[in-house]
Structure 1
Amino acid sequence: MPPVFFPDSPSSPWPRPVVALGNFDGVHRGHLKILECVRQRAAEVRGTPVVLTFEPHPPRVLRPDRAPKLLMTFDQKCEAFDRAGIQGIAVVRFTREIAAWSPEAFVDAVLIDWLRAAEVWVGANFLFGKDRAGTFTLLKAIGEDRGFTTEKIEPVRYKDFVVSSTRVRHLIDEGRVDEAAALLGHHYVLDGVIVHGDHRGRTLGFPTANLDTANELLPAYGIYATIAIVDGVQHAGVTSVGIRPTIGDGRLTIETFLLDTTMDLYDRPMRLAFVQRIRGEARFDGLDALRAAIADDCAKARALFAAMAL
């Protein structure tokens, strides 16, 4: 079922919703724990596991000049909810007017009158309502008065870190995509369409697929071992993210050389999963040095994928 939007729809269509409430950018391990609890609980009470989230991301409305780049597009987030076994996606069209609602007004209008929630689950640090005054304690008290139960999930930790969207963004900004994947529970991906470039890679002996993507957050400039998914088939690859200082014109490009195929990819959709950074972006003294560096990048990627048995 496609997402249902508030206030567009007069009421949500799901019986006895057990609701995971939050922003869920990245749908990381902490989010997945909430979604799993909601799915299990819905099965126990013969309800419907539902996510309630916001579009656009609230900081885009409240402080657009400081809003973070998102880890996922809206479509990617919905896909992740579906993979997690969520049967309903409820979306609040977030506005400054809604941001000014008190926590009680939000609960009454959205959770009760519109969604008819039976249970609501949140992360330990989730805040809502005007001035972010709505806490778990307040939500639980309102729920006891209005007739729904409220539960929270304690933060999920990975090694020394609490798993959070902010932490994942920081890792991707630094090119540490393998560590980001450990927190996400999946590789960081970009979705897009292959477009024509300047064909310089072909003249070097390494024809590349240039990705045009709607994803906002790109890994730090550099060379990465990646997995390109085309028509559901995985292909090992090496991807350059950056401005190609040796042969580029200053424009940012995302170029992938597929290690195992020479298929024509132009105008086809592709998902690019980032596995590990091979090196940073560098300027080389001539095309021969660049060609040798690319060959070395490919050899390192092949060794990594051989170890992964891709």
Structure 2
Amino acid sequence: MSLRNPFRSPSSRGTPRVSRWGDRIFLILTLLATAAVAALMVALVVVLVYGSRATIQAYGFSFLTNRVWNPESNIYTIVPFAVGTLVTSAIALLIAIPLGIGAAIFLTQQAPGWLRAPVGQLIELLAAIPSIVYGFWGLIVIVPIMRDDVEPVLARYLGWTGLFGGNPIGLDVLTASLVLSVMAIPTITAISRDSIAAVPRSQKEAALSIGATDWEVTRRAVLPYARSGIIAGIVLGLGRALGETMAVTLVIGNNNVLPTSLFSQGQTIASLIANDFFEAASPNEVPALLEAALILLLITLAINLGARFILARFQAGRGVGAE
């Protein structure tokens, strides 16, 4: 009987050699997948820049400063649509963040067990509804309510602020913002719920053991721990609001002007592209639309990088405090 040498080098055995080849193949496959994703992003930017080179050369920086979009006069600018995009997304987040996070806190901290599963599934279903369905719902249900009941009251009592000036017709920036908020709430709620549910039970029990109330436990022990996931949910909700097309197109009025109040008709960058791309007639209109898409991409990237910076600052401050 021969004894196996335990000190024999791994390179002389068959199984580790196969394992190393498997590791190399796995490394190559994951590297190719990463390269493909990066190449896709670079290709997207290159296509947009190349396609919009005519307007970049013709209008330069004025594309970002002028306020007129007139294909008949061959004049283009992104300002009215960038303002429409940012205003509708900001208002949508102002509505969606407290509702989404509040619903997530209730489902994880307060709701009885029998209620959590069905409501959680309902929220996930709402997040999967196509945007065109939200658009038709907004057009058929929300627009008449805003036109007949909500906006006249806002105009009567808050018109002096300037935010609610003009003729309330329902097809405007405010209605588009409301529809976007409804679309963003399920995303924020679902991700925030998962982040809060992942907080260790010991974290909450430690706060309860020193006499903290439910509100204090949530504020001091749960939300700080789940902060990164909540911010991720907010960013994803914002991303859906920024890039939403069909729902906004149906309820915003589609007027190529700079909004002067929340009752103004307008357009977002996404709705502009959806409305005009296949009907572009003037020579520079398609390049202008491609440059608008490039601006929307840059806005989205800037917001995501800003959110990452804020999150990093929060985490750094938390680490300093812990020390």
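Laid out as a table, the results:
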| item | result |
| --- | --- |
| Ranking 1, 2 by distance in nm of label points 7 Å out along Cα→Cβ at positions 92 and 228, the structure that comes out highest | 1 |
| P(r) over Cα pairs in 5 Å bins from 0, in percent, for residues 52-163 alone derived as 2, 8, 9, 13, 14, 13, 14, 11, 7, 4, 3, 1, 0 - corresponding label from 1, 2 | 2 |
| Structure with the greatest value (metric relative contact order in percent (Cα under 8 Å, 6 or more apart), set 1, 2) | 2 |
| Per percent of Cα pairs over 34 Å apart, the highest-valued of structures 1, 2 | 2 |
| helix-only ellipticity at 222 nm (-39500 (n - 2.57) for each DSSP H run of 4 or more, over all residues; to 500) derived as -21500 - corresponding label from 1, 2 | 2 |
| Distance in nm of label points 7 Å out along Cα→Cβ at positions 132 and 172 derived as 2.9 - corresponding label from 1, 2 | 2 |
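Each value in this text was obtained by applying a stated rule to the coordinates, not by laboratory testing. Remember, it's a predicted structure, so these values are computed and weren't measured experimentally. Cβ atoms are built from the backbone, for glycine too; each structure is taken alone.
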